[in-house]
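Nothing in this text is a laboratory measurement; each read-out follows from the coordinates by a stated rule. Nothing here was measured: the structure is a model prediction, and the numbers come from that model. Cβ atoms are built from the backbone, for glycine too; each structure is taken alone.
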Structure 1
Amino acid sequence: MNELYTLQRGDAPLLVSIPHLGHSIPPAMRHLYTDVALTFVDTDWHLDRLYDFVSKELGATLLGANVSRYVIDLNRPSNDESLYPGQTTTGLCPIETFRGEPVYRAGCEPDPDEKQRRVAQYWTPYHDTLRAELARLRERHANVLLWEAHSIASVLPRLFDGKLPDLNLGTQDGRTAAPALQAAAESAAAQSGFTWIANGRFKGGYITRHFGSPRDGIHAIQLEMCQSTYMHEEAPFAYEPPRAERVQPVVRAMIEGALDALQTL
């Protein structure tokens, strides 16, 4: 563990990345942020707890960010190009929350030079580690699965209409994973009793799109979960074990189904 990320290494052909897990802002920067931002409302809360089975029981590698997405969003391109042109989204160094509230106090938004400093200090080390871990696993396995773990509030009118499906799979419309892996994950979702969709509002962020390359033996799938499936969506964002105990086996079934399909390639 270091100040930027936590890494638990395993040797199974699976790496779970949680780039929005962090809720840390360096002390020297905290005065720049609004009170709302300092509640870290858009954090992917508790996913390390929900996914703890991957390292403890599946022998997989788990990489989770410690730095808040309000410092820098590790799942955006370093040049801040939009992943969803024409749709409302947040950028590399978000200046608004998902609800449209200001992240920074007036006049404290990062300028281009500050953004590039954050890329060098925070974004690049995470991506270098992710790349190195995938390369390490590829030395052991012909194919590996990169599972991008995300969660979000179930109702965010600024980003999408109505309530989001409980489970949102993304493979950039089938580009980032072999069809058999996507089909296996979909099958587990379909049998779960939770609502789900593949490549709907969320098709996979930068990490899924950049690292997912089936012809090179790296298959990337993003799962964006409604936080209502495992926690309270209002502050203080408490983990809710009865909910989590219902959805965690579904997440595991989706991953294990994809891993089974991986072995047939």
Structure 2
Amino acid sequence: MTVLTFKRPRHDADFPRTPLVLPRLRVDLTRLAAYERVCGFPTGEDALPLTYPHVLGFPLALRLMSRRSFPLPLLGLVHTSIEITGYEPLPATGRSYELSVRVAGLAPHRRGTEAGLVTELRADGKAVWESRSTYLARHRTDRTDTQAAGPRRERPPAPLPVVAEWRLGGDVGRRYAAVSGDRNPIHLHPLTARPFGFRRAIAHGMWTAARSLAAYGVPPAARVRAEFRAPVLLPGAVTYRAEPGRFELRGEDGRVHLTGTVS
């Protein structure tokens, strides 16, 4: 039986130190194809999209963040950034992987407390893919903690060239939840998003990143950093903008939702 406990987030709280490990992982090709369709990646290729190991690791991350020893409340956590390093192409067939997820630490944020999670994929005894994510629990902050979190994010650079305009339906969050397993209520419906401060459901940050990288044509071996700067309300419209090495999503009003780099 799962016992729900009320947690008061603190950046100086203790957190679980032991990683969760899933050995001998093999890719479900049906689930992979569904993910590729939702995110806009080509289907039928024997290579994992650069963002897909994040989905493979999500059940372990969910278990880790659901533990009593994890100090932030799981419901309402907001994914604020991710850095992905693909060291080599990852075949979808004929290979098994070892997957691990660990908590890297906690940090104060001007809007609450952030947790860092590291996901690693290994094959034949070596790391072939790694990601570092930050998740924000929003709550009132002490002034000292806010100052310790450093200055506000720098003003984003001038807009990149427009490549495409995307009209997003109200079901985008539910469609991505079905292929990723991330059923955070902030993404599913306005009624379930409102208790967490959103007037409508918001798109998953990892969907906006994956959709952008699919449009960019990112290779399976690359380094990507994405920052989720403002929620994308659903339904809605965004412009995808890019130039070599950079991409972003902006709203029709010019608001920056996502910025990213590729190297």
Structure 3
Amino acid sequence: MSLPQLGLGTWQNTDPETCRESVRTALEMGYRHVDTAQYYGNEAAVGDGIEAADVPREEIFVASKVHAEKFGLAYDEVIEGLAATLDRLGLEYLDLLYVHWPVGNYDSAETLPAFDELVGRGRINHVGVCNFDIDLLEEAIEQLETPLFAHQVETHPLLQQGDLIAHAETRGYRHVAYSPLARGTVFDIPEVVEIADKHGVSPAQVSLAWLLSKNPVSVIPKATSEPHLRDNVDALSLDLDDRDIERIDAIGRTDRLVEREGAPWLDD
């Protein structure tokens, strides 16, 4: 199953009922990609939403992440961590499992073979990493027997990640943009607002459509209400012209909004 362009992000969606209902609503609206993580503390609620939705499991691309602070990233800890994640989600397998951050006891030579093992056992379909730089990505690609499937990293008009997107295209994996709305800051970016007014759409749709114009990018905006879920999915049908894309490309800022303590390789 290929990675859908648009997914549902669930970071900070920690109220169980809200999380369950937002996942169910999104899936029944047409979303087919749900992203969670051990660190988010909501895997059980995400699983409840998947179960409640009137959508077959085989049509849903489910991704989660193992985190050094939850189980650790040694070989056995990855195996055990995935088992716990599947138990909370109520699923037999994951479509994609990520290394959440290459911190703590992450060691590519020990951590990544566990991912290969999980693919071999049929417990996960694909391997991904999050918050890596190009050197760490190259190291992971060389270490893995399974092809690297995706790299998830903060990406939005104020942090455009051109080098990482180009690397993904060259090396044949997906670039998954988290915080694609820059934590709501896109509503205050003049270029984005003006383009939104031009097309009669929201700045959120413009930001998402701009990202989706880049190959090979997928986006996972966070949303809980039905209007916001609908607004995000409508970005799939928004066609920005070349001038729109060029204006956003030219913003030229590098505003990192996600905490990067302990990850000096992400420093600008």
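At-a-glance table
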read-out: Structure from which -12500 was derived, helix-only ellipticity at 222 nm (-39500 (n - 2.57) for each DSSP H run of 4 or more, over all residues; to 500), options 1, 2, 3; value: 3
read-out: For 55, 38, 36 (Cα extents along the principal axes in Å, calculated) the corresponding structure among 1, 2, 3; value: 1
read-out: Entry that produces 3.1 once distance in nm of label points 7 Å out along Cα→Cβ at positions 223 and 239 is calculated, selected from 1, 2, 3; value: 2
